[in-house]
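For reference, the structures are reproduced in the following blocks.
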Structure P
């Protein structure tokens with residue numbers, strides 16, 4: 001997340017900088033064409049338009065054109081996010097209150113997990129850490145030592161500010177200043193994905209992007225090098241460009257159809273291949289978290305918005321038929337359904353190369369990882385930030401594509417392993433699906449991470465820009481993995497000091513959260529109509 005913030009900060013300067021001007025003194029791109037709208041297309045268009053559309057400076061101006069068809073729908077089920085979206089909006093200069101009103105958003109402090117690991121299990125993946133460290137060792141490591149001596153010690157979650165806030169359904173943005181529980185957490189949003197796409201569409205058009213409504217019938221490539229040259233539309237129009245960004249979703253019109261980049265199938269590790277989504281009437285109180293409930297052959301989500309609640313079931317068709325899946329989904333709603341369930345098929349995995357010649361795939365065209373940890377929009381924004389940092393000129397130096405592909409491979413594999421972690425741990429054996437998940441071989445890197453924590457209480461972060469240590473600890477402990485040994489440095493601290501520190505931090509968190517307003521009251525102030 002910090003890497004995305006840095007990339008966007010560098011790529012969208014408030015004024016000229018030497019890096020940007022050096023690129024523009026080369027053979028700059030003159031036409032960037034984005035294929036496909038929806039969230040991926042307009043998330044891509046917005047920062048590119050802000051950075052490159054300069055009609056008042058013709059020698060530095062680059063056209064940014066998005067081609068989408070009103071006849072082709074978008075997936076549009078992604079309503080839960082990670083804190084990345086806040087950084088992205090901030091870099092675009094978007095006012096948060098205006099964004100919350102217009103996308104019917106609510107705030108998200110993390111994810112509540114139910115029945116994962118074993119039936120009846122409950123745990124929370126909160127955004128943020130577990131309080132201040134002692135002698136450069138994380139607080140949760142001292143909690144482990146205390147727990148070994150006192151099995152009645154409260155759950156480690158009592159030291160997560162975001163988790164305590166979520167339980168009490170309170171919210172206020174982090175308060176800047178000295179370190180305290182008031183700024184010891186992070187947050188994201190739930191929002192209507194179609195409204196967010198429309199919000200960014202208006203932003204991109206206002207900053208100089210152009211929109212073309214049309215259906216692409218043919219992609220013309222240059223015979224000498226295979227680069228995409230022209231998009232031919234059904235009404236006879238032609239769209240030419242230098243760089244083409246494929247946001248066409250699962251169709252992968254350019255990266256698959258024109259560039260034929262192979263797709264790497266990860267379904268042996270992530271076997272769910274179907275999803276059903278349906279909105280229902282909003283119910284109060286409006287919780288500031290996503291809920292993920294494990295079912296017999298997958299899991300169900302609940303995402304609260306201002307005007308409705310989003311629901312869905314992700315499942316494996318090898319263990320559950322469509323009719324039973326629909327019954328499962330509709331049978332676990334907490335409000336009246338507002339539509340018929342919409343079905344979606346998918347294969348988890350990624351393109352081996354997301355950048356081929358002058359085509360860059362972003363969004364579903366580049367890969368798909370199920371929405372268990374709300375990573376879809378995060379991966380889009382991450383890819384956009386990396387593309388902007390590696391933006392080519394007309395020479396399309398191949399090493400830029402190589403570096404983009406290297407970075408995105410690590411990003412996808414890191415997220416993949418974090419999601420696999422949820423399935424492979426725990427004691428559920430009550431269905432064929434869960435027995436498969438318990439017995440399936442997992443990637444070597446993930447196996448090492450699990451065993452390192454199980455044996456020593458250490459967390460290995462193989463991708464520094466991926467999920468951080470507190471997130472891994474939340475899932476590992478939440479699924480019942482208690483290390484066999486503690487960090488020996490923790491033993492160097494006197495027990496009274498540990499006890500006093502843990503008690504003081506917990507009390508400070510409790511007092512701070514108790515003084516916060518309710519989540520609902522904050523939303524009512526921002527959106528009086530709710």
Structure Q
């Protein structure tokens with residue numbers, strides 16, 4: 001029998017109660033959470049509706065709207081209150097794919113793997129044109145292509161060609177890796193090299209914008225590009241800004257690198273290469289707002305019910321797949337955590353609030369603006385009244401692997417509390433507390449204004465190699481037992497935070513940051 005699903009009353013009764021800074025954990029409730037989460041889970045059903053049923057959930061797309069409406073309805077059906085699709089401010093245009101097709105028709109016919117880049121326009125119906133390879137690392141390199149692009153499909157270089165590897169796509173953290181995490185000091189300030197990489201990245205983005213302008217002005221028909229990948233997997237992104245007043249660009253498709261490289265080799269060998277493609281994309285400009293979905297389990301303690309313990313993950317995704325590991329997995333786990341708490345009938349002292357963020361992929365917009373609207377603006381650090389009411393925020397957004405512990409985000413006072421909370425969960429594989437921070441997701445919006453926001457440590461599986469922002473981020477990449485385990489861990493943490501006499505410790509308030 002799978003150890004994750006094994007549940008015996010005798011074994012659980014043998015688990016001792018653990019202290020959390022002088023306050024005992026309610027082991028009976030934690031046992032109920034474990035029983036419900038491992039033996040009557042709904043997490044995969046929720047993941048199915050977020051992925052296969054809702055579809056891709058690009059920012060402000062129809063897919064994200066479907067997911068927003070479904071999650072609000074589902075959370076309400078589980079008994080949560082104050083469910084709302086809450087606008088956070090202006091985002092920009094929505095964008096959806098209605099048709100996508102690309103094939104090589106000469107020197108022979110072969111279908112190709114690709115998808116339109118986000119926020120790029122449609123072709124003028126089916127297009128069949130010769131290709132031209134463009135290699136440019138500076139703006140000056142474009143001069144050699146003046147007068148040569150008209151009525152052509154541009155093929156750009158593949159920056160990272162696929163290579164044969166003997167490493168598995170997926171892996172779990174080893175005991176040694178987790179030990180190193182636990183022993184690591186808190187994150188240090190960014191090194192100068194990080195600033196250099198950021199500057200290089202900005203220069204690259206500026207060059208791409210100039211190249212896009214050049215292709216359009218020179219009369220090219222479309223662009224085929226590739227950001228890398230392997231074995232038919234390609235990484236996806238946006239090919240134009242989402243702002244309502246964004247400049248026009250050409251239709252562009254992002255390709256599997258193997259297909260892109262074959263086209264380049266044939267063209268460079270002097271063979272006539274012809275491509276047939278059609279993209280039909282639709283912009284949504286009627287509603288430019290972004291939204292978050294929020295709902296609550298009300299607190300029951302007269303003194304503490306106005307305080308909140310928050311949990312969340314981002315609901316939006318990229319468009320080339322159904323956004324399963326990024327981040328339907330995190331949202332399904334967080335929804336399952338509150339379902340577990342409702343199903344077990346717990347009476348939290350503090351209010352528990354789930355938030356499913358929108359527009360994270362474009363810069364944490366949903367969570368940043370929620371924090372700004374409700375708690376504080378990091379640019380001024382002027383605190384709103386509700387800033388004092390936040391006990392904790394827990395986030396999940398590093399794929400679909402089981403939880404191995406938690407990043408304490410440099411919060412040394414919180415670390416021993418988390419260590420105590422993890423002790424009853426050690427047999428599920430979650431035991432590591434590290435002072436290190438993990439970046440790039442929504443807990444940072446809370447940390448930026450001095451609120452205790454945390455991200456869980458997850459097994460990486462094939463997140464970085466196969467699913468993160470790719471056309472392979474599908475339901476099949478979701479291991480059920482990992483998500484069940486994660487939901488139990490999250491529900492336990494949220495319950496402990498809601499029942500604790502004090503809010504979780506806070507770090508000193510950061511200074512105002514105009515870059516936020």
Structure R
């Protein structure tokens with residue numbers, strides 16, 4: 001059995017002058033030529049020189065996605081290489097339905113002459129030549145798949161370079177990648193990958209639909225009128241187009257095809273950098289540096305503690321008010337507190353904010369096995385059960401035996417009392433310390449209310465406070481049974497009271513009076529009016 005082999009060659013980005021002599025000789029001497037696609041300017045050179053070939057273009061129409069196409073091409077090439085090496089000459093036809101160049105009968109003599117006269121380009125009769133646009137190692141998924149799978153199949157894989165579309169991009173667009181450069185795939189573009197301080201080339205912008213997806217992604221980080229550059233067929237005489245357009249017109253620009261790309265020139269515009277997490281980390285580091293802000297340098301975890309609490313409550317207020325502008329600002333203030341505390345630890349070498357993010361990401365993935373793992377969850381109850389199960393597993397991995405821990409562990413001691421009561425009762429209920437239905441709960445509220453009345457009658461202040469606490473605790477228990485968070489319920493009532501009281505104030509202002517010029521009866525009348533509006 002002959003050794004199976006596949007040689008991948010790059011056809012350059014479109015101009016015949018970009019094809020290397022070594023690759024051209026290899027192509028001329030090949031017995032079995034495959035091309036990923038005929039939709040490339042270099043294929044005219046094949047036709048002019050009567051080089052037979054088989055293309056995989058039909059797969060693009062037969063299959064639903066590019067990944068499926070690349071998988072099919074890879075498997076077809078591997079299968080063909082193994083069959084050729086085994087001497088199965090009947091397999092040398094196209095392993096799939098594929099378009100072909102001139103017939104073998106018309107060009108056999110030409111190929112034989114080429115093979116004999118160009119000994120340095122001669123190849124084995126069992127070798128497959130697979131030609132791809134550009135450079136085989138740049139934006140060519142089939143080559144990556146071959147690199148992964150050929151060693152497993154005992155196939156020798158050789159990759160011969162060619163000029164990539166990046167060479168033409170650097171030349172025709174006129175930028176030096178040493179200034180900072182990244183290459184992104186239009187099919188897998190994410191806003192999180194964009195870095196305005198780098199030259200960014202987005203390849204594989206095959207059509208207007210892909211350009212539209214790219215536009216929407218870029219708009220997450222860039223202004224709608226940000227100027228970008230579209231390049232079509234760079235370096236191909238008579239076909240090259242370089243257009244500068246505002247972002248919002250990207251998908252309205254004609255000419256997108258296999259040789260199209262988008263270039264975002266690097267920018268030093270601070271307004272663009274200010275939309276990145278890295279910039280935030282940099283700013284906080286500057287504030288805490290010797291050249292930064294004296295106030296920020298003096299802060300410690302303890303001094304910032306109250307700020308953290310205050311900013312959290314201001315964010316909650318913005319949520320309660322359904323105020324998007326307020327939320328945008330207050331969420332930023334909460335994030336700032338996280339950044340400052342993390343920066344303090346970074347300065348002493350304990351951890352950085354990136355460690356915080358890593359821990360959070362790992363926790364979210366681990367505690368959602370129904371999303372990132374094999375467990376299922378058909379509803380929120382099952383999802384919560386998975387969460388609790390994974391929390392217990394985390395404790396075991398840390399050497400904590402859940403069986404020896406109190407069922408009430410894990411409740412932050414500084415939680416507001418109403419919220420803490422709710423969590424305590426939920427944990428106790430999980431182990432069966434609970435009533436089966438709400439009637440006994442309501443009876444308990446009535447019982448505690450009676451005891452509060454007795455305490456008030458006794459005029460014992462300490463006893464009154466204790467009984468009031470019992471009544472509130474019983475009311476929280478009722479909230480669980482009706483599935484209403486007591487903190488949220490009370491927040492809504494507070495807001496409702498505030499609106500109705502404001503109505504009373506407004507009516508008094510309209511009449512030119514103050515509270516000391518009215519009485520409870522009139523205020524109660526205004527209160528009833530306000531109830532009709534809220």
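If helix-only ellipticity at 222 nm (-39500 (n - 2.57) for each DSSP H run of 4 or more, over all residues; to 500) is calculated from each of P, Q, R, which structure is the one that comes out at -11000? Intermediate results must be reported in sequence, preceding the final value.
Numbers: P: -11000; Q: -8500; R: -17000.
It must be structure P, since only it matches.
Hey, FRET efficiency 1/(1 + (r/R0)^6) of positions 54 and 390 (r between Cβ atoms, R0 = 25 Å, to 0.05) derived from one of P, Q, R reads 0.00; which structure? It would help to have the intermediate numbers written out before the result.
Values: P: 0.80; Q: 0.30; R: 0.00.
The read-out was computed on structure R.
Here mean count of other Cβ atoms within 10 Å over residues 358-365 was calculated and came to 23.1; which of the structures P, Q, R was it taken from?
Details: P: 28.4; Q: 23.1; R: 11.2.
Going label by label, the one that fits is Q.
Just so you know, all these numbers are worked out from the coordinates, no wet-lab data involved. Owing to the predicted nature of the structure, the values given are computational and were not obtained by experimental measurement. Cβ atoms are built from the backbone, for glycine too; each structure is taken alone.
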